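Undergrad: Pasting the structures in now, so scroll down.
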Structure I
Amino acid sequence: MPVGSSPSAFVSVRDATFAVMRELGMTRIFGNPGTTEVPFLVDLPGEFDFMMGLHEGAVVGMATGYALATGRPPLVNLHTAPGLGNAVNAIANARDCHAPLVVVVGQQDRKQLHLSPFLTGRGLERIAGDYPVWTSFPARAQDVPGTIARAYHESVAGGGPALVVVPMGDWGEPHEPIPAGAPARVLYPAEVDSSQLDPLVELLAAASSPAIVTGAGTDGPAGFAAAVALAQRLGCPVWHEPFCGRAGFPEDHPQFAGHLDWHRGAMHATLSGHDLVIVLGTKAFQLYILDEDEPPVEAGTRVVVISAHAEDAHRSSCALAIVGPVAGVCERLAARLPQRPPMPELPAWRPPPCATTEPLSAGRVLGLLAELLPADAVVMEEAPSYRDELLARVPTRSPLGFFCNPNGALGFGLAGATGLRLAMPDRPVVALVGDGSAMFGIQALWSAATYNAGVLFIVMANGRYGVMDAQAAARGGTPAWLQFPGLQIATIAQAMGCPAVRVQTSAAMREVLAEALADLRERREPLLVEVVLP
């Protein structure tokens, strides 16, 4: 029976919103409660789960991990201006991750907003800037259910967080069924018309040496299979984009050539000799510091971008951009192309050398992970000082096997790993996080322990911001910031109810991690291992 169909039954805006959320399968709510959210959150219907975080950054981080693993938007509930302000960094990360979220932000009762009472949020629609893919403050209380339904669809279509501001008094207002109109279901066809690929087929016909660069848009079973099929048909090497937030191609495949360097000169050198570069599931190209005049590719090299997100295409300097389902485009394209000769065999993969004796080193930790991690393990990385070594030692072999914060803003690692494990309870999840990074989202450990998210958190504790120190040294300068060797993450974790151990020798590290990795798949209780590094 449609909501409000019985003339004798009072249906509130809150009741109608819950009906919309049920219809959309949005029954998991991530939040940190505030007084303006009490009318929404008290006495939740039994089928709704409220997953609490102790800081809004952790809340949005958990929801982002959950959305990336499931492909569906959960609902995030934030407390007016303070909650939204605390969460902006995480919302920015969700946008860059293309994670669909429905973010509902509380507000004072609209009946007294003109008086600017206590906890009024000023300009809530603007606090997160351009990071939400869509934002709305419904004109009336009765518009809230339909607006939240639209936010769901906007977040999926836009690939990011959609934000709705809801005053606290709206939830108890009477529902009107007519304004709440929104599609009950939206389909996004995965197939493409083969004839639309004619321009790309022509470019490939004229290319003598194509190459592929993958991004997050090919992460997933269908994306992996389609990217592999295209690479094999082209007989070409495949690189991941710089700063890749996800692995869009199996790194144990013989055609995987490695990770592109973000330095323009190095990228130019790597891609030289290729007259056509096809960029899958991301923009062309992810750059960083403008310290070189060299363009990413040679002057005669054509670049093609294939992405499901229009903003990726619009931000790319390329000869051709195709906006559509990446896996579907790759499948159709591979079917239309002749088989090219196989590429020359790449050098056999070899992990970097590592000392086999004391002292304890990052290489020994990562070498143990490479040795013991199962093929379907999920790795969350937020350890900037050790990222390159992790990528060199621990290949991603399965879809949804690698995640990090693609915009470089710290605070996603602990929370994102927790959300991933909540969404994929049958896959082993390891978070490799620096001690400095951990402090940007340490509150997530409480949620991981409370909700039995069995993540193995490995904190690489070097007592400093290693990347910053290295950049200061490269400039020949003295850093203004301090080191923090006395910080003990394991102690903080234990105080939050998360089991933790601190190891300072290679033998202790190997014993603790080997035991933890042995039962990683079945683990329901999280464990934090703080590895003290020189």
Structure II
Amino acid sequence: MHLQVIPFCLTTALWLNSVIAAAEHERPNILFAFADDWGRYASAYATIEPGGPSDLIRTPNFDRIAREGVLFTNAFVNAPSCTPCRSSLLSGQYFWRTGRGAILQGAVWNDTIPTYPLILQKAGYHIGHTCKVWSPGRPANAPYGSRATSYNRRGNRFNQFSQFVTGHDNPKAAKQLLMNEVRDNFKDFLADRPHEAPFCYWWGPTNCHRTWIQGSGTTMWRLNPDQLKGKLPPCLPDVPIVREDFADYLGEVMAFDAGLGALLNELQAIGEIDNTIIVVSGDHGAPGFPGGKCYLYDFGTHVPLAIRWPESVKGNRIVQDFVCLTDLAATLVDASGERVPDVMTGRSLMPVLMSDRSGIVDSSRDAVVTGRERHVAKARTHWLPYPQRAIRTKNFLYIRNFAPDRWPMGTGPGFGEPAAEMPIFETLRDNTFAAFADLDASPTKAWIATNCAKAPGRRRYFDFAFARRPEEELYDLHVDRHQLHNVAGEQHYDAVQTDLSRRLMQVLVETDDPRVTGNGSTFDKLPFTTTE
């Protein structure tokens, strides 16, 4: 059995490979491109899994990393919310082990928790970032991202990509200005590097996060929303406004990929692309779409991941092992030759990367554990979070909802039956806090709330988005890969449900999850002072 907390017993061969590689090569540079709100959409995935939204887009730079390195098909975030995801990624631990770093509003970092960039900095790495690393803000005691390491001197207009480009008289020139901004911020970072020091750089644009310009997918990237017919996740209504909304989102993914290209070109120009570990991923699923950001279904937790390091990692491989992004901290520390802290629950991917195999490389990597607590405090009655934990295997997704009496996306008007009264379409489209604020404001959210709440033929979309969940959910991925039909409680699945519940609870107990080992008050307490 494999879960992230269980120590990995390396085979002698794999371990020797890792040791020999560390001895033969200088410490590698590290470039981590991490997109806010980028779900698992890239043309590299369309090639191996056609029939979905990825069919529409072109991501040549991500595809290059995947082709020349390793493309992971089963990478998941630990939490589909920006702050807990980043806290778990930077620390290499499950988000519930990071204290108030596990919540969005009112987050405070515990300086005693080791984080991979600071470990590398202490080992002589030059570290820095551009755009978003850890939210909210970048306080001085943040795990990574203090002002001393921030490189935004040339601007951060890339974060509003569609707004900037569509507001410019010459869109082509505007795009180039943003590519120059990405490149020049990176060049500033490299210019500050001490002689011969390896570097660790994080590029974290937020352009895939809401909001973007409606229709920008077509005007900027020539994406035809009608080509999404039959390709959207079935939890979404396949109607024109939702298709356009999703096409605009895919356009932002293409913009991120273009920015990645600017970084790769600079690495190529200075002759350091091959001695640099390049990691590309995103922090959770699509924002403003039910089932995506803030949900524990695959649409919210399944993310892209590709890693390239030609000096040590054989390329052109597709790996199906289950990976949690918590594994990346241990991986990058391990690759640098430093000791991975015992407190990290993530497991280094170096044995997998240094194998020459595709498919299943380490059969013990057969599951990931995900979860959620607080996202937007203002969304919830009495600011109470929505506590969830889940285990995802090849064949099943099991979710435990610890407070099924609460509303998953927060409360709606009147804090009662959510379909009773809805704000008007424009309010829901533009104001996240108008109702169910854990789901970002969007045209899709507005359309579902105002068109599906009282329409019997469409009510299923509304309920999927906003309705309460039972204490346990179980989805059979053989027949329900989009996780729409809950089979928890059905006699045929009793043994599976019992086994997955046991496995999940074992991990939560062994990793001291307060939701299980205490009474949940750690996360239920209001994280900040308020007079509301």
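Undergrad: With relative contact order in percent (Cα under 8 Å, 6 or more apart) computed per structure, which member of I, II shows the largest figure? Please report the intermediate quantities before stating the final value.
TA: Numbers: I: 13; II: 21.
Largest one: structure II.
Undergrad: One of I, II was used to compute mean projected area of the Cα convex hull in nm², for residues 252-323 alone, and the answer was 6.0. Which one was it?
TA: Numbers: I: 5.3; II: 6.0.
Working through the options, I get structure II.
Undergrad: Output the label of whichever structure in I, II has the greatest value of Kirkwood radius over Cα pairs in Å, for residues 260-379 alone. Please list the in-between numbers first.
TA: Details: I: 17.9; II: 16.4.
Sorting by Kirkwood radius over Cα pairs in Å, for residues 260-379 alone in descending order puts I first.
Undergrad: Matching task: 4.1 is the computed value of distance in nm of label points 7 Å out along Cα→Cβ at positions 84 and 388. Pick the structure from I, II. Present the calculation step by step, with values, prior to reporting the outcome.
TA: On the way: I: 4.1; II: 1.0.
Among I, II, the structure yielding 4.1 for distance in nm of label points 7 Å out along Cα→Cβ at positions 84 and 388 is I.
Undergrad: Upon calculation of Cα extents along the principal axes in Å from the atomic coordinates, which of the structures I, II produces 65, 59, 49? Show your work: numbers first, answer last.
TA: Details: I: 75, 61, 46; II: 65, 59, 49.
The structure behind it is II.
Coordinate-derived values only; no laboratory data. Here the structure is a predicted model, which is why all the values come from computation and not from measurement. Cβ atoms are built from the backbone, for glycine too; each structure is taken alone.
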